[in-house]
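Dropping the structures in below, format is structure tokens.
Each value in this text was obtained by applying a stated rule to the coordinates, not by laboratory testing. This is a predicted model, so every value here is computed, not measured. Cβ atoms are built from the backbone, for glycine too; each structure is taken alone.
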Structure I
Amino acid sequence: MFMPQEPSLATSPASDRTVIVTDATCTACGCLCDDLIVKAEGGRIIEAVNACELGRRWYFADHAHDELPTATVDRQAVEPAVALDRAAEILSRAQAPIVLGLTRTTTETVAAALAIADRIGAVIDPDTSDGDRARLFATQRVGRVSATLGEVKNRADVVLFWGVDPVVTHPRHWERYSVEPRGRFVPDGRAGRTILVVDSTRTVTAERADQFIRVAPEAQFGTLWTLRALIQGVPLDPGRVEQATGLDLQTLKNLVDSLKAAKYGAWFSDSRLGSGPGGAARIEAALTLVRDLNRFTRFVILGLGAPGNPAGAEAALTWQTGYPSSVSLSRGSPRTMPGVTSAEALLAGGRADAALIVGDGELPGLSDAAHAHLERIPRIVVGPKATAPGSTATVAFDAATPGIDAGGTVMRSDGVVLPLRPPLHPSTPTDREWLQALETRLPF
């Protein structure tokens, strides 16, 4: 293993030769397409066959580390050993440390971060958005009828997109998994499927669907609950239905008929359904609605998935602690209290006194109050270009980019584990190697 504590860093011995990687996995969006052919030459990626526009932008971005310091302390370049010692000192002295980020790295790196959290008694939380927390809470309460995307491709003849626009956000989802591909039991591909879209605005996906129903954001819960009632055969008053949903009763009855007529149905949404007040209730309504449909036909519900590896981060935490997020190890054993041990609650409440951020330093899901407190405490950031100019980290370590010049595994939103096959040779340590080196410096 490459030892990042050594002051002399190796450079790529294979930077000048041509490398072609088949079955490369792209992490630019939640599709995690693993059928790409990526060509690298002279230490740069020059071709990405089968990649969508999002994938091409990700592969062809500047991933070079040549002009960046390997490690910094207070924005000054230092030897890696000096930075590792300073990071270990910060974490060892912290009374309420927190480990976050974790969604843009490999599952193996999440396990290494968890080992550090266990050593220092930290809270570890990969899910910083209210939508993600609502999704987990609702799923734990009522469960989820799910499947793999391969099963959807081969069996689904009715597909519903609720509040999502995959043609824009997940470009190959439409062509590879949900709508256009010919499946074993859907040999006609698009012609053999009915596509339904429910959203607050007419999206690009809605333009390509067979039916579009406009539902205002504030009417989503009422609409979901009304659909549940119709599925169960409950008599409803048309006036009250229109008041609650903004839709006439017959429109909703027609939608229910389309869902029940499926030989195999697939429902796709994302964490935005859980964003804002009442988010967990909306997601719970969607989950139970799909469960109700299984009294009449086979129906599953899946998320589109976010870029990187959020599903893998949750899986690694569940595997090792029993909880997918907001895990506190401060008492020597795992425990979780949603809303109390979450990254958002600890930071917004001013309780965390040091942070280890792995993979993604932007953390867009945090509130302004949480970001403000994060800026006031010592921060150790490990990730690609973490030492770039403009970084405000107390200690930063530049790391190889998963899928570009670092390997490992990631998990798709349907639970399928995929390997990363990087086309470039690493010229800087991986985030996992940095974390392993940091752990050796922490006291038992």
Structure II
Amino acid sequence: MDLRDETISILAPGGVISRRLPGYEDRPQQIEMAEAVAEAFCQGEHLVVEAGTGVGKSFAYLIPAILFATEAKEPVVVSTNTISLQEQLIDKDIPFLRETLPLDFTAVLVKGRGNYVCLRRLNMVATSERGLFETRDEVEEFDRILEWSKITSDGSLADLLPNPPESIWSMICSESDNCLSSKCEFFGRCFYYRARGKVLGADIIVVNHHLLLSDYVLRKMNIGVAVLPDYQHLIIDEAHNLESIATAHIGREVTNWRVKRLLDGLYRPPRRSGHPGGVLVRMGAVEHIPLVEEARRSAEIFFDLLSKWLDENETMAIEREGFLPNLLEEPILKLEELLRDLRKRAKDESEEMEITAFIRRCHKLRDDLDDILSLGTEGYVYWVERTGRRFANLSLNAAPITVADELREDFFSNMRTIVATSATLAVNGSFDFFKGRVGLENARELLI
């Protein structure tokens, strides 16, 4: 029996689903979609499907995906936009199919790296930077995380409720550019790599669109830190959200908070009764602190000018090159050069890795800011935006007018099978608009 026939036999009246599912109803449209998905896997095709609510889309793509993955020994990635759909797949649909289908398969939910605590960074703060916390609430919150890290089996934010403030979590979460991998003294207990190990052998890998696009961008940067294992078969549910999320990940953004986090990571001034912290303090290179403070003053002036340029507007397009002077280029470059010198003095591989991460961040910040202020990329739009009231976030942004070319040529061309589905993809019965916006012009179509 081939994949198409096996899929139909499972979903059809009298099949294993009908015998196990309370209140089973014959759904010809579900079978039609499942048959098309199975055909896409068999032929290595790209398929776009619009199926309304109530069709049973998740079973229609999960069943052929599971059958294909277990037979071909190749993983299938399933990407969704919302947490609610992820939870439905992981907590309801997949467990039911695991109990029902006459085969063994594995499925995992992949979370972004920043969801996991890094035990090395946690230990560093616990032993060297406790003085950074200036209030009793902050100290108690950190102590709560420290105790939780000793008993948690998951090590992710989903297991740490209530979630800690971002200001604390950002100091101790796992980071792709600041990871020693197998050379880390905590590698044997690493929550991120433990979770990653489960992913490597999985048949079905459930992610969200943000993680899917983050993995794509990391692969494109070619720095060896991809989130997902190699794959060539992809199902995109809630595909109508794909374009906006791809635009955000492919574009550039420079914010006042991004600059602040960078500079605070190098040197964090003492607050009230607290103590100073950061890489320079830990390395005993305090004579270089004035360079960080110079950059901090330049950043304050730059973002103040940006705020005045915005005036009372929340968003404004950047229409001419050099609309603001690049006051950050020189001080950030000085820090980058300083860090290259300090790296030679690193006492161990952990310190060297951390400094290298800051070098990359400095370089990327300069590159992003130069591109935005010079309107440097053809086919991009540029704008400034202010969000938040009490703590304003000022951002300079660049994004492609269309992501279709990049997704088609650099991402989708590497996929043998793509199934993009949603309840709302067609416009007046045509998929042309959606397909043209995301680069799936050659995909086969099914409108149910």
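If we compute FRET efficiency 1/(1 + (r/R0)^6) of positions 25 and 185 (r between Cβ atoms, R0 = 25 Å, to 0.05) for structures I, II, which one ends up with the highest value? Before the final figure, lay out the partial values.
Values: I: 0.40; II: 0.00.
Largest one: structure I.
Among the shown structures I, II, from which was the value 25, 51, 22, 2 of P(r) over Cα pairs in 20 Å bins from 0, in percent calculated? Write down the numbers at each step before the final one.
Numbers: I: 25, 51, 22, 2; II: 22, 49, 26, 3.
Answer for the origin of the read-out: I.
Out of I, II, choose the structure whose coordinates give mean count of other Cβ atoms within 10 Å over residues 145-152 equal to 18.5 when calculated. Show your work: numbers first, answer last.
Working: I: 18.5; II: 13.2.
It was calculated from structure I.
Taking 2.6 as the value of distance in nm of label points 7 Å out along Cα→Cβ at positions 217 and 265 derived from one of the structures shown (I, II), identify that structure. Mind showing how you got there, number by number?
Values: I: 2.6; II: 1.4.
So the calculation was done on I.
Which of the displayed structures (I, II) returns the greatest value of distance in nm of label points 7 Å out along Cα→Cβ at positions 89 and 201 on calculation? Let's see the in-between values first.
Values: I: 5.0; II: 2.2.
Going through I, II one by one, distance in nm of label points 7 Å out along Cα→Cβ at positions 89 and 201 peaks for structure I.
Ranked on volume of the Cα convex hull per residue in Å³, for residues 105-336 alone, which label among I, II comes first with the largest value? Each step should come with its number before you reach the end.
Details: I: 124; II: 187.
Greatest value across I, II: structure II.
Of the structures labelled I, II, one was used to calculate helix-only ellipticity at 222 nm (-39500 (n - 2.57) for each DSSP H run of 4 or more, over all residues; to 500), giving -9500. Name it. Numbers along the way, then the final one.
Details: I: -9500; II: -14500.
Of the options listed, only I reproduces it.
Work out which structure the value 27 belongs to, where relative contact order in percent (Cα under 8 Å, 6 or more apart) was derived from one of I, II. All intermediate terms of the calculation are to be shown ahead of the outcome.
Working: I: 27; II: 23.
Checking each candidate, the match is I.
4.5 is what came out when distance in nm of label points 7 Å out along Cα→Cβ at positions 225 and 353 was calculated for one structure; which of I, II is it? It would help to have the intermediate numbers written out before the result.
Numbers: I: 4.5; II: 1.0.
Label of the source structure: I.
Given 2.2 as the derived value for distance in nm of label points 7 Å out along Cα→Cβ at positions 73 and 433, which of the supplied structures I, II does it correspond to? Each step should come with its number before you reach the end.
Values: I: 2.2; II: 4.6.
Structure of origin is I.
Assign the value 11.6, calculated as mean count of other Cβ atoms within 10 Å over residues 17-24, to the correct structure from I, II.
Details: I: 14.8; II: 11.6.
Checking each candidate, the match is II.
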